[in-house]
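Q: Take a look at these structures.
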Structure 1
Amino acid sequence: MRYQRIPAEKADAVDRYQYVVVMTACLVLTLPLEFLFGARVWRRPRRLLVAIVPVLAVFTLWDLWASAHGTWTFDRRYTVGVTLPGGMAVEELLFFVTIPICTLLTLEAVRNILAGCAPIQQRRRAH
């Protein structure tokens with residue numbers, strides 16, 4: 001099998017949006033946990049904010065500090081080009097919101113499965 005080289009303009013688009021695509025895929029793949037396993041993460045917005053806001057605050061400050069001190073940088077080839085005040089790539093903020101949501105969805109789904117109270121388990125028992 002021969003591999004064809006991807007044209008530079010297509011490769012640039014893939015590189016530029018891959019992080020956003022991965023974060024979107026994480027949300028899309030964990031969203032069914034809300035309904036199938038009764039995670040109830042999205043249905044409790046106050047609890048969700050209490051979980052996300054501290055993580056967002058701490059890691060945003062840490063990220064800004066590390067970027068300002070040269071610990072790391074953001075390669076423009078791999079970002080959509082939108083930067084927040086302080087020079088942080090918008091993808092970093094997306095990560096700090098997306099991953100805790102996906103983690104909470106997974107955690108709550110596993111808790112419900114282990115407790116035997118997930119909606120999908122209850123439907124099976126009813127049949």
Structure 2
Amino acid sequence: MTKKKDIILTSPRPDGSFFSNKDLFDQINTFMGAGHDTTGSSTIWCLQLLGHHQDIQQKLFEEIEEVVGTEDYVSLDHLANMKYLDMVVKEGLRIYPGVPMFGRELEHDIEVPLTKILEITLFFFFFLG
């Protein structure tokens with residue numbers, strides 16, 4: 001079997017340079033921190049929503065009881081069969097997304113009706129359900 005090369009290690013950046021060990025270390029720390037923080041906050045917000053909607057909490061509890069039954073663990077097969085859980089999690093993420101905003105900087109001036117937006121402008125987009 002041929003071992004595949006990692007695309008991050010072998011692909012040049014737009015300026016032609018490659019990632020240094022420090023760059024890779026910084027990227028890994030960013031992904032680990034961001035993944036941990038967004039997963040934790042998304043879980044807390046979903047639980048908070050369930051606490052405010054007892055009817056949905058009850059329906060979800062009933063689905064878990066029906067799918068898992070008396071087994072001591074929840075398997076991937078169980079999760080695949082929990083359609084209501086999937087909807088609850090997706091709705092929680094819609095209302096309280098893990099990353100509720102992102103920013104962009106213009107690369108050049110743009111003309112829009114009634115004004116000109118300069119390339120130094122930063123835009124922030126917010127996503128809250």
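Please treat every number below as a calculation from the coordinates, not as lab data. Given the structure is predicted, the values throughout are model-derived calculations rather than measurements. Cβ atoms are built from the backbone, for glycine too; each structure is taken alone.
Q: I have 22.2, 66 for Rg and Dmax of the Cα atoms in Å, calculated from one of the structures 1, 2. Which structure is it?
A: Details: 1: 19.1, 61; 2: 22.2, 66.
Source structure: 2.
Q: Ok, one more. Supply the structure label, taken from 1, 2, corresponding to distance in nm of label points 7 Å out along Cα→Cβ at positions 25 and 89 with the calculated value 1.6.
A: Numbers: 1: 1.6; 2: 3.4.
Going through each structure in turn, the value belongs to 1.
Q: Next up: Of the structures labelled 1, 2, one was used to calculate mean count of other Cβ atoms within 10 Å over residues 17-24, giving 14.1. Name it.
A: Checking each candidate, the match is 1.
Q: Supply the structure label, taken from 1, 2, corresponding to distance in nm of label points 7 Å out along Cα→Cβ at positions 65 and 97 with the calculated value 2.4. Don't skip to the answer; put the middle values down first.
A: Numbers: 1: 2.4; 2: 3.7.
Source structure for this number: 1.
Q: For the read-out distance in nm of label points 7 Å out along Cα→Cβ at positions 57 and 81, a value of 2.6 was computed from one structure; give its label from 1, 2.
A: Answer by label: 2.
Q: Looking at relative contact order in percent (Cα under 8 Å, 6 or more apart), point out which structure of 1, 2 has the largest value. It would help to have the intermediate numbers written out before the result.
A: On the way: 1: 40; 2: 18.
Largest calculated value belongs to 1.
Q: Still on this structure, I have one more. For structures 1, 2, calculate mean count of other Cβ atoms within 10 Å over residues 33-40 and state which one comes out highest.
A: Checked 1, 2; max of mean count of other Cβ atoms within 10 Å over residues 33-40 sits with 1.
Q: When helix-only ellipticity at 222 nm (-39500 (n - 2.57) for each DSSP H run of 4 or more, over all residues; to 500) is computed for each of 1, 2, which one produces -23000?
A: It traces back to 1.
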